[in-house]
Structure I
Amino acid sequence: MIVVRPRNEEVPLVDTVARPLDHGPGLLFCPGNRPDRFARALAAADAVVLDLEDAVGPDDKDGARAAVVDALAGLDHTRVVVRVNAPGTPAHDGDVAALAAHPDLTLMLPMATSAAAVEALAPHPVIALCETAHGVLEAPSIARATNCAGLMWGSEDLLADLGGRTGRASGGGYGPALTEARTRILYAARAAGLDPVDTVLTDIADTDTLLADTLDAVAAGFAAKACIHPSQVEVVRRGFRPTDAEAEHARALLAEAQRHPGVFRFGGEMVDAPVLARARAVLRRAEA
């Protein structure tokens, strides 16, 4: 759910309208200039990002924008995000103006560096994409924007901004610089009551790395992972889906908790409120 934060209030108000990140962990990017793929993308994924930015060349920005706007009337807005072009680029203002007729639509803001840039897109809910050093360091502030609906980090643009050679560690996973950025986005999102989204893997054929990255994202606390090809979605879903044994353990633990008003021992483990919260999260993923 999107969490809307009134200024000068500590307790957030929660909008109960379903949003794209409520539908599952597989968030699939689809080029905005390929309307023939929109329906197939929605059929394959939990939610879809219709991309007006990196997936569209400079000469096709206007055509892609028109294609997305034309398609919106027939799409479920609770499962659609539109990534607009970055602030300060020639296409940004045109994107925002064209989408103004759909205030319920969630937008993704690339190159997000400030809460003000997110709030400039209100009343749209916004998933802020932090993909520069500046954006990562400002993530806690960005997450507190009144209309921020989630945070995502972008590994490829971030690596370029840092001047790095490779973002991967030799033994698997991310190197130290990108690992820190990933963790900062996770903390900033969760501290603000938002869902964090893990970055894409650009090597479509490398399903082993995709699954390993997804399992690591789940273990850390990410709510979703972005994909750039339909074949990646099921791998991401598999990574987020608890095993039968994990789900059964969670059910048994929660059933036993009904008999104990406080801390208790279960299977050799001391069970308190955080353990119960993790068990409930396991069941939510199992039943999704």
Structure II
Amino acid sequence: MSLAQLITPQQLAERLDSPNLVILDCRFALEDVDYGQRSYALGHIEGAHFADLERDFSGSVSKGVTGRHPLPDPEKLVARLREWGVDNESEVVLYDDGTGAYAARGWWLLAWLGKRSGVALLDGGLTAWHAAHLPLSLDPPVRREGNFSGQPDDAMLIDADGLDQRLGSADLTLLDARALPRFRGDMEPIDPVAGHIPGARCAAFTENLGSDGRFLPPEQLRQRFEQQLQGRAPEQLVAYCGSGVTACHNLFALALAGYPLGKLYAGSWSEWITRPEHAVATGDQ
């Protein structure tokens, strides 16, 4: 079974009564950090727990040292997952109301902690749920302590020093999930320096989706990433973005296409630029 799994709104609706199901609402907005919590309070899929990108799926930011969304402390995240009722054998479904990037961050974190099966993204997110005319709930989820016992697998990661040493390597495929204008350095609405890591290729994560907001079929995703890999080993691939969130969307799409999981540079661009010795590139190359 592929590490990346999708579930349709209809399939999820039919499973809402499953005692093994844990649903995580991952809604978030960079420009309004309380948006997700407010939206959840106004209605969520029945039984869903709210998972916040910054409080649950990220650690503490150290200005000038970390990126904007460093990885959470694994012990704290495991404890939080247990609070949400996650067991080692739970079926976990994650959703947001946008592109799926925040849900994909949660998927990657679960994989990092060793949960490699029974985790799915709601394809099309809450938009698809609404389109299927399925209801939302105002009721809080039933609380049940889970027994999840995950441990982090740091082989799924590469840090800034490790990446710096690999730049220029013939076997490295370095994918930047940000939109082309940010990759090129034409604009930078969030971070203080514009551009990209030298040798990176632009692979905007939004291109993993069709016009309906759902993931492209696996064969189309495979064609997309074949063009990026150009014969290089997918195991050597490194994904990054602005802060380690949308890169997870590319890693999910790669897994959905049947590729083995590459590495995440979790600090991403917002960490890379904190060190003046790191090279910065602009333009298409």
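Brief remarks follow.
- Read-out FRET efficiency 1/(1 + (r/R0)^6) of positions 199 and 247 (r between Cβ atoms, R0 = 30 Å, to 0.05), computed value 1.00, structure in I, II: II
- Computed 2.6 for distance in nm of label points 7 Å out along Cα→Cβ at positions 63 and 127 - originating structure among I, II: I
- Origin of the value 51, 40, 33, where Cα extents along the principal axes in Å was derived from one of I, II: II
- For FRET efficiency 1/(1 + (r/R0)^6) of positions 87 and 223 (r between Cβ atoms, R0 = 25 Å, to 0.05) computed as 0.10, the structure of I, II it came from: II
- Origin of the derived value -8000 (helix-only ellipticity at 222 nm (-39500 (n - 2.57) for each DSSP H run of 4 or more, over all residues; to 500); candidates I, II): II
- Origin of the value 22, where relative contact order in percent (Cα under 8 Å, 6 or more apart) was derived from one of I, II: II
Any read-out appearing in this document is the output of simple, stated calculations on the displayed coordinates, not a laboratory observation. Because the structure is predicted, anything quoted here is derived from the model rather than measured. Cβ atoms are built from the backbone, for glycine too; each structure is taken alone.
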